[in-house]
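K.L.:
Below you'll find a set of structures to go through.
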Structure P
Amino acid sequence: MVPPGRPRERRAWRKNFIGAARRGLWTGCAIVAVSTWSLGHPALAFDFFGLLGSDDPPPVSATTLPYRIAIEAKTADGKSDSDAEQALRDASATYRLRQDAPADGEGLARRLQADINPMLDALWGLGRYNAHIDITIDGAPVSLDEAALAAAVRRAETFRNRAAVPVKIAVRLGPLFKLRTVYVDYPRELAPDGLPRRAFDLKPGAPAKSADVRAAQIKLVDWFRSNGHPLAKIADVKATVDHAAMAMDLRIRVDAGPKAGIGAVTISGGDIDPRVVATHVYLREGEPYSPERLALTKTSIAKIPAIGGIRIREGDKLDSHGNVPIFIDVTERPRHAAGFSAKYSTIDGPGVSGYYEDRNAFGNGERFRLEASMSLLQRIDGTSLKDIDDLRLSDFGARVTASFIKPGLYGTPNDLVVEATAFRERVGNNILGGYTDETIRGTIGVIHRFSEVAWVQAGVQVEQSKWEDVLGRVDATLVGVTATGRYDTTDNLLDPTRGVRLSGTVNAYPKFLGSTIDLLEARASGSVYYALDEQVNYVLAGRLAAGSLTGASLAEIPVSHRFFAGGGGSVRGYGFNTISPMMFGRITGGSSLLEGSAEVRVKITPTIGIVPFVDFGTVSRSSLPSFDDYVGYGAGIGLRYLTPIGPIRFDVATPLNPRPGDSRWAIYISVGQAF
């Protein structure tokens, strides 16, 4: 955008621009946009995940027949049933294609005709076996009768280049059928006291929904498979519907098959050496068969950046040792990728970032990644940003990182990691003070993977830092050894619903290796996720973190290693890294940290969730965490929009015990849960 040429217009433009930046209006109405593409396979999508869909038809045309479709489903007493109406919309291709007008009346009539059976299946799925569907085009009926279809076609053509064709799907639902008898025939020695509820929960008197019957069959097979029977299947199903009694009699016979172990594993597909993929497979021949182990194997292989698709198949018969063979088929992702993202917080301001990566640099899954980010920083020197002419280079923070990973080093479960990063940041505000930090850091290490869920990384790190805060302006060099461990049993990286995550880091920077100070750094964190129901509509999540620094005085420790709390991934409601001990009324950071969070993640619809939360955090001058210094408490509520790439997070938080200089509330927008 180029500012206007006249002086008065330029001043107005500058004032509006800087005001918009400060208020975050550049983000629209609290929207996060992310665009990612593969180089050589360009694609650009910006449809806000379908949120902008419309029921309005396309403009009238001489060459097409746009239509306006209305769908209603009513019970015998004339009440609308929103669940049935949504099921009909989901089943109707005519509804899904409402923005793609057909060329003529016959095309429209054929669309509607093809909808009849899918919509009947959808109604049966809801237990409505006596439902009646009426489909009309401006009052002319559409049915499976070919002779009657011609009248509907002619009626549709009368609207050409005049108006949208009125289409109506009206359903009389009829009574809700119930299960009358339910019997499951299975080997009683496998569950002598009866099947547990998680294996089969259909009971007489429950709604006779065909969708529930199908789901119950899947759960049955999954239960027997999870108990070591890989060849389990449904041998026979008899569902008899009694229309007069409005009831269903259900009989299911299960063939559990023999109990088995894991057999030989065969890896195929892609150009990556199968031996590299095999280093991420921890299955052992003869161990008990377990679908959970296969799921973990898939997750483990997916950590190779070059791998895009993973399909794990089981043999249809056992081998001579009574084990089931396992076949792993992999496909590669596009080799080159780039991406861009934006984020915003009302306290910490706007930020943008981008990356480029080569996912298969030398043909065996080696990844080279270059990423950069930039943000507008708050001032801590008593001045304020009032006009675009006030902008200085120092008002921007930046970070650049280059990394290289070589997976499966020499055919072992070890990965070589090389990383270099440089950043400049300024943290705080004019009331609480803060710090400015410029750091260059390089690391080389090896990751050893013990299993799909546990690994440890050890290496050497060199760092040069220059910082300034209330304690002074200092340069420091750190040379030392680092070790990090992680244990993760969660079911999803961005939106976990079950499992635990534990991580710990110990870094030692002794003077005899070349450091200007002796410094020992330890950090540990853990989070747990517990779903209260099988549908994971209610999830409890908790997090605790602690840290300690010893060996040097606080003024000598680089600010990038000191402990602070506050921000979107810490104590929400507070500015980033503003919870800290104070000196002369300014934050200094501390030598120990203790913080935690608790959330209740509630799914309202398949795509919408709410998350009430509470956070706390404290930083102490001493090397052992305590509550002797200020403890910040934050609380709020979040909105989640659940997408295939992960939840979009919109959190509103407030500090419960604010200090002078703290904002009364804060908004955080990003992709993924807070922890």
Structure Q
Amino acid sequence: MELGVDIGGTFTDLALHDRASGRMLVGKVLTDYRDLAAGVLRGIDDLLARHKLDGAAIRKVVHGTTLATNALIERRGARTALIVSRGFRDLLQMARESRYDIFDIDLQVPEPLVPRRLVFEVTERIAADGAVVTPLALGELADIVGGLRREDISAVAVCLLHGFRNPAHERAVAEELRRIAPHLAVSLSSDVMPDIREYERASTAVANAYVQPVVRSYLDRLADGLRSAGVNADPLLIGSDAGMIGRAAALRYPVRLVESGPAGGALAASSFGAAAGVKDLIAFDMGGTTAKICVIDDGKPERADQFEVARVHRFAKGSGLPIKVPVIEMIEIGAGGGSIAQVDELSLLRVGPESAAADPGPACYALGGDRPTVTDADLHLGYLDADFFLGGAMKLDRERAAQAIRRHVAEPLGIDLTRAAWGIHAVVNDNMARAAKVHCLERGKDPRDYTLFAYGGAGPVHAAHVAAALGIRRVMYPLRAGVMSALGFLTAPAAFERMRADIAPIEAVDPDRANRILRELEGEAADMVGAAGVPGSACKVHRSAGIRFAGQSYSLSVPLPPKPLTREGLRRLHRDFIAAYRARYYRLNPDAPVEVVSWRVSVTGPRSSLRIAPVDVTGRVARKGSRPVYFPAAGRFLDCPVYDRFALAPGKALRGPAVIEESESTVVIGPGAVAAIDRGGNLMAKLPAIGARQRQKAAA
């Protein structure tokens, strides 16, 4: 059996799959922020005990974790120093010298992970073309190590000027540090991410060094705990690009574990969507703390090579620390079941981004939280069943939810309880829809051309209203949506990507040099994939080049043919870039010269497909009963039928309004919607067309 584990902001999700029989077992436990490994192990113990299984039955563990993300956000990483070229001590403090909000006179910028007093200079200089201008003064490292010891440093990042072009000096520094200070964890910018932009390269190397000891300690404790539970499998990790990596790669490049959980959800959306014949999707994941949106075209999630963490303003682009690693492209906003609702000084209702998370949790959890959240509103509106949350494993307190909404929203606004609850629900829906619309428009996408794929614990509750706001009429609700990221991990291929910056005008590129770099990158990536247990013969190699018009700041990724580059191949690459640029931006700079910025190689193993056994509906009654549920189109509570998701066989059709419950999530569809269960167990819903007047009424 194979186990997928996803640590989220509120819940830790588990999915246990038997490939032989197709049997799927799932579980959820509250995330333990004090000890993430202990929370995971408790969830595994609960799952095994509930189904009377032995740990030895688990032969593979695939894990996505928020550990690296939390360490960066909460500043709980190792005590880290940075070694730079002499004269560049202020590299992290100067950053890009840009303002993410030009109108904020009290603008806050993120504090570097390494303060200036822990940045050490070494004499050396490499030119932009890779030539050595000033030899490396290795003798200076003895004094630097003395300073590191006095400061009790356990991790060091090295980022020397133009180290991406010629890594010789960085490698020599690392070798000397290992000789005279073997206890240090050392991260080289030329190894972690050998790309242009000194600040971003330094920021990524520092983040890698900062979390390295923390990740090592966590993986050691997790592996020990798995062995104690009888699980004879080393955990495999999901990277930010949704590729599965082994322990060696995770320890060497732990910064690639940031955003691993959301990547698994996007992978699941593309996999389940393709199986259902739906390849153009907007993946909508709403959990307890955040909502994530990812555009999937032709079954492939969009990708990027940089993102931010530890933002001063969590959802303000430019206010965080840049991390240059391959990542699934998605937008994240502070909208989840635990998002806190409050009335601001202008008497306006605001929801999020602050979250009650798992501790103290929403008011209805009765775990100490007393502020109203989205979950509290959903409970009052009838979307959730107080006695069937997590399949009945966790009882919700309706009265506590009502008290919190009344005290903090209804009374300050002078409105009744139901209108306050609907206001919370509507505001968070609008926040998510606006974010999704901007995300699509920035990429030249029309959301109406897509199917919304709803998952996460809260996603299926809110999906219909979010889809309506986007003009989307097709919504796909997969089975077991509440643990979809953990399921996605089980479909992940072993994969690793390597890149190297090598700037040159495209007409001046030396094909022999380019082919040598590509071979080296392929070898490095193949070694990492092999360490995850996948032989090279089973892998596919994808090569691409980063290309831009000269003078531009950013490049476009253009695929390369599998055969070695030639002069004719470079001319074809030029034409492909022009076509890709026109498709993306709809205009060209016809007279501007074109240059290659970087080469990139990804080695990917076979992708696993999940054969999930059909749900046995024998003896189960589809309709569980009914309860009052609020629908804005009606302007009141309706007596709404409630269905058991696991009693709905393929072909079963439903007409809204309806609530469809499973243990980890709940689907809510409104009046006028029609839905049916497809062969894969997905609930495929078609929403009624909504006019402008109806949208205004719903928002009110």
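K.L.:
Quick one: distance in nm of label points 7 Å out along Cα→Cβ at positions 167 and 199 came out at 4.7 when computed from one of P, Q, so which one is it? Can you show the working numbers first?
P.N.:
Details: P: 4.7; Q: 2.5.
Computing distance in nm of label points 7 Å out along Cα→Cβ at positions 167 and 199 on every structure in P, Q gives 4.7 only for P.
K.L.:
FRET efficiency 1/(1 + (r/R0)^6) of positions 207 and 335 (r between Cβ atoms, R0 = 30 Å, to 0.05) computed as 0.05: which structure among P, Q?
P.N.:
On the way: P: 0.05; Q: 0.70.
Going label by label, the one that fits is P.
K.L.:
Further question: To test your reading of the models, identify which of P, Q gives -4500 for helix-only ellipticity at 222 nm (-39500 (n - 2.57) for each DSSP H run of 4 or more, over all residues; to 500) when calculated. Could you put the intermediate results ahead of the total?
P.N.:
On the way: P: -4500; Q: -9500.
Clearly, the read-out refers to P.
K.L.:
Here relative contact order in percent (Cα under 8 Å, 6 or more apart) has been calculated and equals 8, so which of P, Q was it run on?
P.N.:
P
K.L.:
Comparing distance in nm of label points 7 Å out along Cα→Cβ at positions 543 and 639 across P, Q, which is largest?
P.N.:
Details: P: 2.2; Q: 7.0.
If we compare distance in nm of label points 7 Å out along Cα→Cβ at positions 543 and 639 over P, Q, the biggest value is for Q.
K.L.:
Continuing with the same structure: Given a value of 16.8 for mean count of other Cβ atoms within 10 Å over residues 263-270, point me to the structure among P, Q it was derived from.
P.N.:
Working: P: 16.8; Q: 30.1.
Of the structures listed, the value fits P.
K.L.:
Okay, moving on. For mean count of other Cβ atoms within 10 Å over residues 79-86, which of the structures P, Q scores highest? Before the final figure, lay out the partial values.
P.N.:
Working: P: 13.4; Q: 22.5.
Between P, Q, the highest calculated value is found for Q.
K.L.:
Out of P, Q, choose the structure whose coordinates give volume of the Cα convex hull per residue in Å³ equal to 167 when calculated. The partial results should precede the final answer.
P.N.:
On the way: P: 229; Q: 167.
Source structure for this number: Q.
K.L.:
Check the numbers for percent of Cα pairs over 14 Å apart, for residues 239-318 alone across P, Q and tell me which is largest.
P.N.:
Values: P: 71; Q: 67.
Largest calculated value belongs to P.
K.L.:
Right, another one. Which structure, out of P, Q, was FRET efficiency 1/(1 + (r/R0)^6) of positions 71 and 519 (r between Cβ atoms, R0 = 35 Å, to 0.05) derived from, given a value of 0.50? Let's see the in-between values first.
P.N.:
Details: P: 0.00; Q: 0.50.
That value comes from structure Q.
K.L.:
Out of P, Q, which structure matches -0.28, -0.38, -0.76, -1.52 when log10 I(q)/I(0) by the Debye sum over Cα atoms at q = 0.06, 0.07, 0.10, 0.15 Å⁻¹, for residues 271-622 alone is calculated? Intermediate results must be reported in sequence, preceding the final value.
P.N.:
Details: P: -0.28, -0.38, -0.76, -1.52; Q: -0.30, -0.40, -0.76, -1.30.
Only structure P yields this read-out.
K.L.:
When mean count of other Cβ atoms within 10 Å over residues 55-62 is calculated, the result is 17.5; to which of the structures P, Q does this value belong?
P.N.:
Details: P: 12.1; Q: 17.5.
That value comes from structure Q.
Here, each number is a calculation from the coordinates, and none is a lab measurement. None of these values were measured; they are calculated from a predicted model. Cβ atoms are built from the backbone, for glycine too; each structure is taken alone.
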